[in-house]
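Once you scroll down, you'll see the structures, which are given as C-alpha cells.
Read-outs throughout are calculated quantities, based only on the coordinates presented, and are distinct from any laboratory measurement. Just so we're clear, the structure is a prediction, and the values are computed from it rather than from any experiment. Cβ atoms are built from the backbone, for glycine too; each structure is taken alone.
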Structure I
Amino acid sequence: MTTTSERVSEPLTRQVSRRVSQSVFDGSPLRVVLLVDVYDGAQQQFLEAYEQLCSQVASVPGHVSDQLCQSIENPSQWLITSEWESAPPFLDWVNSEEHVQMVRPLHSCVRDTRSLRFHIVRETGRQMPSASATRRLQEAPRIGDGKIRHALTFTVRPGSEREVAKILQGYASPEARVDDTTRLCRTSLFMHGNRVVRAIEVEGDLLTALRHVARQPEVRAVEEAINPYLEEERDLNDAEAARVFFTRAAVPAVHHVTGGQHCTEAERYALHYPARHGRGMELARLLARQDEAAADDPRSPICGSTIFHRDDIVVRLIDVKDSLDAEPALSLGLTDTAQVAELTTLLDGAADSGSGDLARFLTLARMDLITDRRSSPEA
C-alpha cells in the first residue's frame, strides 16, 4: 500500500534533481540579506542614501519588499533584507549598470558589505496578501558539493589577444589556503576572441577568497601587466575604481549540475553563447534545463556543467570525459531539433547562423583554454 508520505515525496523526487547543487531557476521567492558596516558618525548619511535607493528599487520589476535594521549592540552594523519574486529579476538588476550607479551614494559612508542570497524553502506566520495563492516555495533542499563557483570577465583591445594570453599563462598561483575555513580549489582561464573569462571554485567564503587573491603580489603583478591592454581602463590602487570594475566584471554562476558517473580524467572546456540583447537569462535557463535533464543520461559525455550569466553573456563550463567533438549535440547541451530551434531564437545575429550545423556552432562557441590550475586537497 502506498502511504500519503510516499505519494507526496514521489513528485518532489522527480521534479528536483538531487544532483543539482546550485540553480537560480526554481521559481521560488528570493531573500537577499546585505550586511553593512557603516563608518562611525556616518549613520545619518547612510540612512539618507538608503532611503533614496529604496525609492528607486521599489520600481524594479520583481522587487517585493525590503527592510532596514540597525544593530542594538553596535550602531555601525546595519542589515538590509529584501524579497524578490524569484532570483532572475534580482540578478538582472544587481548585475546592471543601473545598479552600479544607484549604489554609488552608499560607498562614501560604508566600510564593508556582504551580500547573501537565499531561496525561500519554508515559512510560517501570517500569509502574504493576494500573491500567496501563486507563491511557490522551493520544493526540496538542493544537494551541494561544498564549492562556490564564480567567474569574472573583461575584454582586451583587439590585436592584443596573444600578448594577454602569454601574460595570463605565466602567472604564479597564489597560496590556496586562505584561512581555516576558506580555500581556493581551482582556477580556469579562457579566452574567446578578445574576451577573457576567469572561473574559480572556492571552499568556504567567496568574498574572503577574492580579497585574498587580489592582495597577492603575483596576482597584482599580472593585473598590472594586462592593464595597458584592457578596453575598459581600471585603477586597482583606487578602492572605488576597483570596486566598480569588479562589480561590472562579475559573472555569477546561475546553475550547476553533476552527472552520475565519476570522471577523474575529465577535460575542462568552456563554451560561449552570445545572447540576443535582453535574452541572456532565457538562454541560460534553456541550457540549465537541458543540463539538468541530461544529468543521468549515460550517453552524455558531460560529467559536470556550470552556467555563468550576466547581461548578454552566457558561458557554459563543462567537464567532459570524452572528446568534445564526438557528440556535438550532447556537448552543446542540445539533444533534439526543438532545442536547436529555440537556441537559434536566443542567440545574437552573429552566432545563430551556425546553430543549425551543431559541429560548426560548437567550433564557434568553444573558448581557448589559457590555464587550468587545481589546488591539492591538503593545500
Structure II
Amino acid sequence: MRPPHWLFLLRIASLLGLAVSVMVLIDYSAPEMAFCSSSSGCGAVRDSGFGFVVLPSGEPIPYLPMLGVLNFAGLFAASLLGGARQRHIAVGSLALASGAAGLALLAVQALLIERFCSLCLVVDGSALVVAVSHLGLRRAGWERATALEMRAGTTPVTSDLCVRPLAWLALGVLAVAAPLAFKSVARTEQLPEVIARLHHPERVTVVEFFDYECPHCRIALPELKKAIQAFGRPVHIIRQPIGLKGHKLGQRAARVHVCAAEQVASEAVLEVLMEGGPILTEEHFARLERLELDHPRLRACVESDRPDQALGTYLSRIEQAEFLGLPTIYIGSTRLIGSAPYEVYLEALEKAEARRDGQGVPPAVYWALVSLLALATLGLGWVRLPAAPARAA
C-alpha cells in the first residue's frame, strides 16, 4: 500500500475511534445508555466496573472512555502536524501504545468479562488499525505522504489519496459533534408496548415503578409529586410498587399498597409510608392506624395471597420494559431511572403534554445523514494532485 493510503487509513481510524469513544463516554456518564441497550454486551462491560475508577468521595469516574477520547484526538491532531518528522514521532508514541491497549482490552472482554461490547470492539479495532498504519508508513512513508499533501493542484489525477487539512478538521469536529448531538436530534425514547397499554388517551400518563424501602425511590416520589403540583394540569398516575428481594419492609409495604387499593386508599397509604425521609421503619406501619380504613380487612388481605397476582403483574411489566433499577418512572415516552430533582420531572411532563417526548429523527436516519455529511466533506476536500513528470529517455 502506498504511503498516502496508509496516512488516509490512519486518520479515518483515528476519527472513527474518537467518535465511538465519545459515544462510550456518554453511555458511561449517564444512568441510562443512549447508544446501546443496558442488557447488551455494552451494558455488561460497563457494569463490570473495568472502565471506572472510584474517587475517595465515592464518585465513579469513567476514566477508560476519557482516555480513549484523549488518545484518538491526540492521534488525529498529531497526524496533521506540519512536518513529517514531527508527525512520525508524535503519532508513533501513541499509535503503538494504542494497539497494545486495544489487544489488552479485547482480552479483558473475552477472558474476564466474557461478553463483548460492540462499541468497544470498534474502538479497539480502530486502535489496532492505527498501529498497523503507523508501521506501514515508517519514516520514509511519513516523508512521502507529507510531501504529497503539500502539492495541491488541479491537473491530471494520480491514485494518491490526499484531502485538504481544512476538510480533515471539519471531519474532526463532526466526529465529536455527532455523538454529542444524538440525544437532542435523534429519537431516543421508545416506549415499550407493555407501558404504552397503560397510557390515558387524553392526559399525560405517569407510570411509577418503585420500592417503598428503596432510599432513591423515597427521594424521587416526593420530588415527582412536587413537579406534578407545579405542572398544574390533570395527570394520569399509575403506581406499581415492587417488593425487592431482601427488602422485607418493602415487600410488606407493597402488599399493604395493593390491599389498600381495594378500599380506594392506596394514595393515603402512600402518603403515610413515604413520609419522613429515605428510611422505611416499623413506625410507618404503626401510623397507618390513624387512617380511616377497615383495618381487619386490610390485615386479612395482606396476609392472604390476593396481593401476589398484582405484584407479579407489576414485576412482569418492568421486566418486559427492561428492568434497570428503581425508581423507574415513565412520564409520557420519557423513562427516568433513579432519583432526580423536580425540575427534571416537570420538564418531562411539559414535553409529554406538548408531545415532544416522542419526536426526533430515527437513529438509523440520523447516522445515515452523518455518514453522508462525512462523505461530502471528504469529497469537497479531495485534492487532485498533478502527475509526476515523465523522465526523459
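Here are some notes:
- Which entry (I, II) yields the derived value 13.9 for mean count of other Cβ atoms within 10 Å over residues 73-80: I
- When FRET efficiency 1/(1 + (r/R0)^6) of positions 57 and 217 (r between Cβ atoms, R0 = 30 Å, to 0.05) is worked out for each of I, II, structure II gives the greatest result.
- Given 22 for relative contact order in percent (Cα under 8 Å, 6 or more apart), calculated: source structure among I, II: II
- At a computed 21.8, 71 (Rg and Dmax of the Cα atoms in Å), which of I, II: I
- When mean count of other Cβ atoms within 10 Å over residues 65-72 is computed for each of I, II, the largest belongs to: II
- Origin of the value -9500, where helix-only ellipticity at 222 nm (-39500 (n - 2.57) for each DSSP H run of 4 or more, over all residues; to 500) was derived from one of I, II: I
- Given 5.5 for distance in nm of label points 7 Å out along Cα→Cβ at positions 25 and 265, calculated: source structure among I, II: II
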